[in-house]
Every structure is written in C-alpha cells, then in structure tokens.
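Just below sit the structures, each encoded as structure tokens.
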Structure 1
Amino acid sequence: MSDQTNERKIEHIRAFDIDPDIERDRRYFDRLHLIHRALPEINLTDIDTSVNFLGKTLSFPLLISSMTGGNHELVRKINKNLALAAEHCQVAMSVGSQRVMFVDKAARSSFELRQYAPTAVLIGNVGAVQLNYGFSAQECQQAADVLGADALYLHLNPLQEAVQPEGDTNFKGLAEKLEVLVSELRVPVLLKEVGSGLSPADVELGLGAGITHFDMAGTGGTSWSRIEHHRRLDPTENLGLVFQDWGIPTPVALRLSAPYRTQGCFVASGGVRDGIDMVKSVILGASVCGVAAPFLQPAMESAEAVIEAIERLRKEFTTAMFLLGMPDVASLFGNESLILEER
C-alpha cells in the first residue's frame, strides 16, 4: 500500500510533463469584463492588498493550493520550496493529501513544514471520504499537528475517486460525520473540492455541519480526471477524458455562493491563473484565491523561482486594483458594480 500510494503521487506530477492538456486553461474568468478607470484617483503605491485569513494577515489574498506530499525526494523538495516562498511572501499554503503519511511513516517529513514557514498560514489536507474508510478525528488531528497547521482541508473528490483505478467511492453519510469531526478537532475545518466545484447544496451541508470556510475549486484549471486517465488499467478506458471538464466553473460557483457570504468565507481556486483572475474572484465574493499548477515547475527548481512567480501575481493583482480605482481589498469584495459586462 505505501509504495503504491507514494508512486501515485509521483505519477500525478509526471502526468503534467507528458500531457499539457491536463491544464485545461478554459479561461472562464475572461467572460467577465471590468470597468477601467482612466482617473482612478488613487496612488498605486498606496494600495493596501493585505487581508485577514484564519486569524493571520496575508500580504495579498493568495493561497498556494494543495499539490503533493509523500516519501520521495522530489516531493519533499517541492513542499519545502513552496513553504519557504509562502513565508517570504507572507501568503498562505496548503499541502496535498496527507493520507500517505499514515501508510508510510517516512512520508511525514514532506509535511513537516512549519520549520520553513514559522508564521505563514499552513493548511493540512485529508480526503473527506476517508471518514468512511477508517479515518477518525485522531488521524485528522494528527495530520494537522504534523504540519503545525492553522486549519485542515477536508477535500471532496468524487470524480477523481470514480476515475481512479483504486478509488474510494463510498461518499454516503459524510455530512453527518463531518459535523462530528468539526466538534472534535482543535483546528478549523475547510471544505474543498479539487476541480469540479462546490454547489449551493454542498455549501448548505457544510454550514449545517458547522463548517464556515469553503474552497470552491471549480473547473477550468487542472483536471484531476484527466490526470487519472493516465493511470487507467484498461488502455481502452476513456472515462477520465469524458469527464475531464465536468463540473461548475469557478466564477459560476462563486456567484452561486453569494447567498451564503454572511455565513461563510470562500476561497476561489480552479483556473485562477493571473492577478486579474484574482481581482475578479474577490469581486465575486472570494476572500482568498488559490493557485497551484503555475507553482509546480518553479517549486521543482527553487524557493526563489516560486517567490518570483508569486511576485508576478502580486504585481498583476495590485495593478488591476489600481486600474479599477480600488484602494484596498475590502473595497473590491463583492463589489459587482465593477463588472462592465459578461459574455
């Protein structure tokens, strides 16, 4: 089991090298056009991009989204470089699924990141479906403790599990188990999809379970269905390709979550690829924006390469705020009057 789980992590990373179409690049955010201000009446250098998230201050609303973890030197290098960059830039970071550390103790070191990011927001990650396969509050708390996490993602990935050869597909009764888990953990729980989006019904079930943070993770970016297609056992099986674009586009998922903004905090991820996408996400009600795939290759190189990629996003985000005449992130949040048109 441990060798299989670790190898799966590496297969996921290698899939990006052999198939560029895993990055779907659907550009759903491009359908939103914003109102340009020729007289923004603000000084670019005065713009405040900081936000509060999980009790800490981020320099701008960026979360390095979940990617990987496991007993492999490449995986350890990726996570270390991401953590160092998150600390340097004062942005948040979440790790990939920590299930692997329970089947291979050597994988724990890939999640021991607090030493590299002593003050940054760090978020652990466990598959919610594992609550139906033997996981309890004890394992979930352990995952958070190993990371020194500020919170724990419980990710929902029914499509990926359905396509995956060894997928765990019993999602029955999870909402009730989530409610029990939330009451037992010492850290906040965030509910997260992995690329197909959370619906209003999902958000309502989460709120009912006591969860107040939701990562919408809509379709438009990385397709985990297509990644799992490369791991199929039957070469004639095309299920992963058929469903590669299945789900709710991230901007649509954010719009659908609007009635719940007073009850929950929303993260926009899935197809967020530049600072303009980030600004549009905040306008649509996201408090933080998650980005993953654009950081993968830089993280294989160095922390400095990741920092460079983050700083590009920051400059794009700040420039877009300037061109909208918005002095701070609070003035952007939920401000749909900034949308000129949708196509």
Structure 2
Amino acid sequence: MSKVAVLGAGAWGTALAKVLADKQNPTFLWSHSADLALLINERRVNERYLPSAPLPPTLRATGDIEQALSGAELVVFVVPSHAMREVVARARPYLPQRALLCSATKGIENDSLMLMSEVLIDELGRDVEPRLSYLSGPSFAKEVAAGQPTAVVVAGKSNDETVAVQHAFATERLRVYQSDDVVGVEVGGALKNVVAIAAGAVDGLGFGHNARAGVITRGLAEIARIAMVKGGSPLTLAGLSGLGDLVLTCTGELSRNRTVGYEMGRGRTLDDVLSHLGHVAEGVKTAKSAYDLGTKLDVDLPITSEVYRVLYEQKTPLQAVVDLMNRSLRKE
C-alpha cells in the first residue's frame, strides 16, 4: 500500500504498525502524545510500551492525526475502547474517502454498551460499513512484534474489503483468517478479558488447574450467550477470536487482565494493581459494560457479574468463588 495509518501507539498498535511497516508499507503510527511520537522517531523503538521491538525505517510516529491519515489506504484503530469514540471523531474530518478501516480494539463502550463496530458506524455513518473490518484473536503484542508464529482473524461484512485487509496483515509469521461474523468476533475479543480477570483471581487464590479450566469453559458459555443474543454465531466462539483468545488471555503470563485478577486474588486492591501495571487492562472497564449489557439483554452472566462485584463493589475474590460454586445446580 502507498500508505498505512495506525491510530494508537500502545503495545498492540506499535506491534501491528511494525508488521505493516516490515512489509514495506510506508506506515504512520499516531500517538495522542507528541512527546512519545518524538521519542519513537529518535530512538526507533517504543520504549514505553514495546521496548523489545526495534522499528523499521518505513515506520514514522506522529502526534498529528491529520498527517497520519492524509493519503492512507488502510487506517487501523488500536486505541483503548473508552477512547475509541473520541479518536474516531477526531479522525473523521481527515479520513480518506476510500480508505479501508480496521479496528483492532477489544471492548464494549461503557455508557452506550456498544461494540466497537457499533461505535464506528455511529460516528462515521452506515455508508462506511463495507469498508470496516475487525481484527481479533490470540495475539500478545510482544510475540507478534518478535515475529513469533501467531494466528488471528479479521471479520467484515464485505468480502472484497475484508480479504484486502486479511492480505495486508498476513506474513509468514502472522496467519490471518477471514470471517463474516463481526458480532461473534467482537464479543469474543471483548468478554475474554473479563473472564481472564476471573481466571487470574483463582490462580492468585492458589486454586488448581481444575478451577482455571472451569472458569475458562463456563466463561466461554457466557461469551456465546451474549454473542447469540446480539446476532453472532456460537461457532465463531469455537475459533480464534473466542476459545483461542480466551485460553491465551486466561493462561499467559503476559496477559494484563489475568495479572489484574491474579494480584487481586493475592489480596492487592484494584487501584494498587492498576497503578503498577503501566498498560491498559481492557477487562476492568469491559466488566462494567458487559455486566450492564447482560442486565439490559437479560442474559445470565454469573462469572462476569462476580468479576464486576469484585472490581466495583469491593467483594473479595474468595467470596466471589464461593458464591459461584454454590449457585443452584442445573444442566450444562
């Protein structure tokens, strides 16, 4: 492509920008912090968020969103879910009319309870939907940037545009699958972060592999319920954006959301954990929006509900586990 713009210079945004730039695409990485952009250009590495990944000369960071977007053929949104609407609104006047638009953000907006696809359409209009796609799957930024084999999925409503994005990201080390189930892919990517907090908590409490497996399996059931109510396919949740991402985030030591749960299981407060984390843990905010969405749609989400109570109502992780184990018995 003649130019690619990646909006969001966190670890994941930087990793995806590196993938695109390594393919000889002139790539602009936009940061809301002009100082961070300057440091990235000077030192050729994002020392704050991804210090392990030297960046190629085809990548340039900028704090000027108009400069980043001007002439871009592909625009990738990789900002925290709570910032998506603001960044899309800032980008809107400068988005090239025919640019492909891809979201690599996983989450549910707190106030509106919208998926990122719904936020993008709400801000940009229904006419852009054929150009929109959504990238998800089991993918730690550090490993992707290091070129370790990874498989992800990109979902979109328009086959041609989705295939174009699929090929834009695909490399010998990054295998990209295609899907037309936007809702399933997005719900899987968002709610797995909440379940990962629960999985981390049971590890932090010192429980065994049985407990973790139970959380992962029943967490997947909750994700599938929400996806189906919103029109997604349960089969999607058996794939990379569902089970794949869930297993990675619930078991991998690089998972920020698992870390939040793990440290709280060991007795630390949420504020203390977040102050030392240094990165966004999407599951913290998504726990609230997922809880509210489940209430709104009348969907039973017991694990999500307990994570919400631990994070926002000061319930102890141990009591949350006790209450989950003592729920009324039922069919699987």
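We did not get these values from a lab; they are worked out from the coordinates using the rules stated. Given the structure is predicted, the values throughout are model-derived calculations rather than measurements. Cβ atoms are built from the backbone, for glycine too; each structure is taken alone.
Match the computed value 58, 36, 30 of Cα extents along the principal axes in Å, for residues 7-134 alone to one of the structures 1, 2, and report its label.
It must be structure 1, since only it matches.
When relative contact order in percent (Cα under 8 Å, 6 or more apart) is calculated for each of the structures 1, 2, which structure yields the highest value?
Greatest value across 1, 2: structure 1.
One of 1, 2 was used to compute Kirkwood radius over Cα pairs in Å, for residues 199-310 alone, and the answer was 15.6. Which one was it?
1
From 1, 2, which structure was distance in nm of label points 7 Å out along Cα→Cβ at positions 39 and 175 = 5.2 calculated on?
Answer by label: 1.
Of structures 1, 2, which gives -15000 when helix-only ellipticity at 222 nm (-39500 (n - 2.57) for each DSSP H run of 4 or more, over all residues; to 500) is computed from the coordinates?
This figure was derived from 2.
Of the structures 1, 2, report the one carrying the highest value of distance in nm of label points 7 Å out along Cα→Cβ at positions 87 and 255.
Structure 1 comes out on top.
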